[in-house]
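Next come the structures, one after another.
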Structure 1
Amino acid sequence: MTSLPKFDFSKSSIKSTAELDTMAAEAGTSEAKFFRPGSYEVEVTKVDYQGAATDPNWGKFLMTLEGVGGRTINAQLIVPIKDSVYVTKAGKRTPVMFTKFKEAMEALGLPVTIETLQDVLTKNFSNPDKTLVGRRLTIEVQYKGNHLRYEGKEANGDKRYLIALASGATVNDADGNPLIFRDWQSAEGYAEQNSIEIRKFVDVVGYSKSATATKLKAANW
């Protein structure tokens, strides 16, 4: 039989309710620095070449995107280097990667076709800090895995959170209804206890043209 634990908070990192409240407030403030699911106007602030992709005929470029309020997010753009058809690890040739690349380029205001591919790439990716930085576009961000989702409030003001799975389903109770948690920490704790890996940050899943012609940092969200 496992021995019961002995409780001793003499070395606890938090010594008072006031300290805990301060920590919670700071955590809430920091959350505002990150993107939540949705569409956002952003500006390219940095572009780094990361080397060859799984298909060595393609390369990986990491774009740093910034929205109003200083929120930033990274998006990896897979760019054709020597061939416009991508070959997967399994050896399958696919046009999907080129379609995604073309979507991103159109959003950046740099439409590309097979016929113009080499010229557009040479002009814009040979020195991306000069040609891509400063360009504006709209991004769609979503979670690509299991995540916690805020579901509003009860009539009494209690918050509602649930665990959404990558499949689109939710973690449910014995009756098939979504398990509801009153706070973020409780939902995280349940996920950890049940070996459900939680994705804490969103990913860029789509691109479109920017709807604004003004500098983002001067605009009002």
Structure 2
Amino acid sequence: MKFSELKRTGKGSGPWTARLADASGAGDYEMAIRGPAALVPRVFGKSDFEIKIDAALSGEAAQKRLSELHGKYSSTAKDPYADDGENPFKKPSAKVSEKTAVVVSFRRTRGEGTFWSVFVPLFVPRRVSLFFILPPVVTCAGAVFPLSGDPDLFLTLNGAFTPTVSTRIRAGTAVDRVSFTSAPPLFFPFVPFFRVSGFAAGFTGFFMAGF
């Protein structure tokens, strides 16, 4: 789905939205992008979202699909074998402002239980934060595959400013990955908030999945 296919609601002042369908064709899902009017097209203007939704997939099959898709998109990385000793004292900016933030959220409009995966090429401006939010899941994973610049990746649960449970701040075009799984045997659902932060401006592929 190209960014140009999303529709702006609220007479040009609301979010960009799109209805989504799962593998069975059921259109019970929605994507929304919220952020400053000038910033959102700058980030996603040339993006083409690859979104896979499968309400029937769970357990081992979902884990296998997640691994397969991660492997597929990993091939887009420019520098998969970066040296972590190149810049070990890097300190990313911790500041987040609504004026320099974009929020991309996905939700069910009815029903429950779904495997999600999203891959999108995008531009990350310096000091801009991009939040990607999935509906409640028990397992999630995310990664950035930079082609230029230096995006960092953070994961919080159930909110943008809750404690960070996983982060990766490798320098330059090194691949950053984060993940989290709810503890067995209860597997309480949580809402993952992935944050891609532009330490240096550049293009990257972003991948996230959960079930």
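No lab work stands behind these numbers, since they all come straight from the coordinates. Please read all numbers here as calculations on a predicted model, not as lab measurements. Cβ atoms are built from the backbone, for glycine too; each structure is taken alone.
Could you figure out which one of 1, 2 the value -6500 for helix-only ellipticity at 222 nm (-39500 (n - 2.57) for each DSSP H run of 4 or more, over all residues; to 500) was computed from?
Working: 1: -6500; 2: -3000.
Structure of origin is 1.
With Rg and Dmax of the Cα atoms in Å, for residues 84-131 alone derived from the coordinates and found to be 16.1, 48, which of 1, 2 does the value describe? Could you put the intermediate results ahead of the total?
Details: 1: 12.1, 36; 2: 16.1, 48.
The read-out was computed on structure 2.
Please state which of the structures 1, 2 yields 15.4 when mean count of other Cβ atoms within 10 Å over residues 60-67 is computed from it.
Numbers: 1: 18.1; 2: 15.4.
Corresponding structure: 2.
Here is a further query. Which structure, out of 1, 2, was mean count of other Cβ atoms within 10 Å over residues 44-51 calculated from, if the result is 14.1?
On the way: 1: 14.1; 2: 17.1.
Comparing all candidates, it corresponds to 1.
Separate question: Using the calculated result 16.5, 50 for Rg and Dmax of the Cα atoms in Å, pick out the matching structure from 1, 2. Before the final figure, lay out each step's value.
Details: 1: 22.6, 73; 2: 16.5, 50.
Only structure 2 yields this read-out.
Matching task: 21 is the computed value of relative contact order in percent (Cα under 8 Å, 6 or more apart). Pick the structure from 1, 2. List each step's numbers first, then the result.
On the way: 1: 21; 2: 24.
For relative contact order in percent (Cα under 8 Å, 6 or more apart), the value 21 is produced by structure 1.
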